[in-house]
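Nothing in this text is a laboratory measurement; each read-out follows from the coordinates by a stated rule. Predicted model, so just to flag it, every value in this text is computed and none were measured. Cβ atoms are built from the backbone, for glycine too; each structure is taken alone.
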Structure 1
Amino acid sequence: MVKEGYKFALPPLGAGLLVLAAGWNWMAARWLGGILLFLGAFVLYFFRDPERTPPPDPDAVVSPADGHVVEIVEEDFEGRPGRRISIFLSVWDVHVNRAPVAGRIRKVEYKPGRFFAALRARASTENEQNVIHLSTDRGEMAFKQIAGAIARRVMCWKAPGDSVGLGERVGMIRFGSRVDVWLPRQAEIVAKKGKFVAGGTSILARWPAAAGGPR
């Protein structure tokens, strides 16, 4: 459970209990109490943070989030050719984000933007987002935390210079969103469009260290 979730869940839970404890006989009060309790329970469910064990494969690039792969496209990043894997997170998915590879955070770049539906391709470039640049023993890569039509805040818990391990928690996006992973062409993409992936455990690609050292 992400600690921040309690401040969102406790108010509706407390209000719902108070409404039901008041003993009002009118049906509207019972409905109101039930709705508030359901809302509080859903918030607790949304902010869940299960433990994950990364795969032992030394070449693995893991998914930074739970969700469905919606795009795998050729895309240059900062003048370097590569491919982008986009993952859509529904409100039912775990929204804690994890490092896709081990490395050092070179830069965290916040970009204000729009709030298009996260399933739309233009969300990758036009929506509010954090771009996290990682330096690794294989080379440079990046991944994005992207807000959606419902998600209105992207949070990164790491700072430039921080080291992260494979599958380590790095942040969270609230209430439905998108995560993009950019990898150079040396990486072998194994993810498939339409498939569900789990953050910190599902392998998106294999990227051997021998394929390219630090740049």
Structure 2
Amino acid sequence: MPVARLHVIIDVYAEPGDPVAVAQSALAGGARWLQVRCKQVPDRAAYETAGRIAELCRMNGADIVINDRADIALAVGAAGCHVGALDLSVGVVRRVMGDAALVGGTARDAATARRLQDEGADYVGVGPIYATASKTGLPDPLGPGVIQAVSAAVDIPVIAISGVTVARVPELLDAGAYGVAVIGAIGRVADPRAATAEFVAALALAGADR
């Protein structure tokens, strides 16, 4: 399964509306990769909501990746799992989910990105690139320069995250990003479908000559 250029992150029970509705709108707008984040959600609610989104993805020919929770990913038949610094390692998730799973990790520097690649990551998410209100406790924004450093250090796709907007897509791809991960610019707007379509078009245009 190829890594998509647009990763739409669905924050379960943190969106202003129904996360399943946000997922449905994103898929209607052309998203083919949803990343579901179920932090601080009871296991049953996480499983039920992720399962509904997984079914939508299957109906639309899209992939679903679950953040942090390899158990939930397996339970709903997700394509894979994305892990952060304090979660299970990429290597452990790979053993749990199997060689066919999509496994991604988060890095903030080139050395970490190289380690994740060596552990078997299919892609690496790098951020926070810009300031964001979608997640607290993050370090200061790293800026597009870190994308350039990481992309030069690894052979796997680099996905820029945090504060990403449509207008910033060309800058990020110029820095070496393969794609972007988006939360608020899709999940917290009046029309998630239209916002998704704008990102799909921007990535297609900006990435056409890369």
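Assorted remarks:
- With distance in nm of label points 7 Å out along Cα→Cβ at positions 55 and 199 derived as 1.9, matching label from 1, 2: 1
- Which entry (1, 2) yields the derived value 1.07 for Rg/Rh (Cα atoms, Kirkwood Rh): 1
- Structures 1, 2 were shown, and relative contact order in percent (Cα under 8 Å, 6 or more apart) at 25 was computed from 1.
- Value -6500, calculated as helix-only ellipticity at 222 nm (-39500 (n - 2.57) for each DSSP H run of 4 or more, over all residues; to 500), assigned to which of 1, 2: 1
- Computed -0.65, -0.73, -0.88, -1.09 for log10 I(q)/I(0) by the Debye sum over Cα atoms at q = 0.16, 0.17, 0.19, 0.22 Å⁻¹, for residues 23-118 alone - originating structure among 1, 2: 2
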